[in-house]
1. State the single structure among 1, 2, 3 that was used to calculate helix-only ellipticity at 222 nm (-39500 (n - 2.57) for each DSSP H run of 4 or more, over all residues; to 500), giving -16000.
2. Among the shown structures 1, 2, 3, from which was the value 39, 27, 25 of Cα extents along the principal axes in Å, for residues 24-79 alone calculated?
3. A value of 2, 14, 25, 26, 20, 11, 3, 0 was computed for P(r) over Cα pairs in 5 Å bins from 0, in percent; which of 1, 2, 3 is the source structure?
Structure 1
Amino acid sequence: MQITYTAHAWADTSYGRTVDQTLSGNAQPMLSNQGPGEGCYFEREGYAHIGIAQVTVEVSSPDQIVMDQIKGLNAQLASVRAESQQKENAILLQISKLQALTMY
């Protein structure tokens with residue numbers, strides 16, 4: 001299945017990049033649903049509006065979408081576990097330091 005939509009294309013001109021790099025295909029344009037005069041992020045950051053893009057998305061199968069969602073949730077779970085482990089370790093370190101003070 002395919003989804004097709006229209007978006008505004010913006011060229012990133014920061015850090016020495018030029019519009020010509022995007023026009024020649026050496027840099028990928030940024031896409032936004034907002035165009036010039038609508039106050040979008042790219043306009044506020046000084047990007048150059050270079051035109052309208054017709055974007056076609058090849059949609060994965062429902063099974064693949066679910067598998068990718070599960071992968072994303074597993075990555076999120078790993079991140080939460082790592083953050084929790086860091087907090088636990090910090091608390092255990094504080095406990096150890098307090099216990100060491102009372103040993104004298």
Structure 2
Amino acid sequence: MSKLRGGIEHTVVSQNSAIITSRCIYYGCVVNNATTAGVQALIYDAKATAQGNLTDVVTTIAGTNSNNGSWFNCGIYMHSGIYVSAPVCTTASDSIIVYYGGV
């Protein structure tokens with residue numbers, strides 16, 4: 001018997017953030033560099049810290065309004081949830097958009 005997946009949702013953050021704290025499907029991430037420093041987002045299968053399994057890394061180069069992203073058509077099952085670590089990101093200026101859905 002199969003389970004239906006819910007629709008795809010997205011959340012925009014610009015700092016370390018717990019996106020969802022329960023199991024879900026991770027579909028991808030887009031980073032937008034609004035300043036000149038670049039953006040790096042690390043996506044973890046974790047609830048509240050960057051100590052789970054590293055699932056994805058998305059980085060943009062330095063330069064205003066440069067973009068980069070990753071997309072997984074079938075999604076990646078996240079057992080604990082999604083936590084974003086933003087080691088290179090200017091808070092409230094750069095954007096990290098995370099796409100995820102229900103199980």
Structure 3
Amino acid sequence: MTGQQTDQPDPIHVLACLADGIPPGARFICLARWSLAARLVQDAIDGGHADEAQNLGPDAMQLARADPAALPPDVLLRVGVARGGKWLAWFLPGGDPVEPPPAW
């Protein structure tokens with residue numbers, strides 16, 4: 001788990017999560033405030049599913065550098081589904097992905 005690494009009180013972090021209905025080896029890529037990301041990762045660890053949620057930190061995607069006030073503390077924003085360094089699905093409006101998926 002990545003700890004809070006910026007001087008902001010609750011910066012946006014990038015999560016890679018397993019979920020039902022996505023292809024094997026793929027992950028949902030999500031944005032969340034550090035406080036929510038840390039809780040989700042700890043819940044996965046406590047439940048014996050440490051491989052299902054990984055906090056990639058605040059620098060895994062440029063999207064995470066957005067204004068933290070733009071994302072409420074209890075929101076998990078699904079960015080897309082990625083596998084092997086390629087986007088399989090992109091959920092944010094605006095057409096094509098603006099950057100490659102983060103590595104995990």
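Just so you know, all these numbers are worked out from the coordinates, no wet-lab data involved. Please read these numbers as outputs of a predicted model, since none were measured by experiment.
1. Corresponding structure: 1.
2. Derived from the structure labelled 1.
3. Values: 1: 2, 10, 11, 10, 9, 9, 12, 11, 6, 5, 5, 4, 3, 2, 0; 2: 3, 15, 25, 24, 16, 10, 4, 2, 1, 0; 3: 2, 14, 25, 26, 20, 11, 3, 0.
Attributed to the structure labelled 3.
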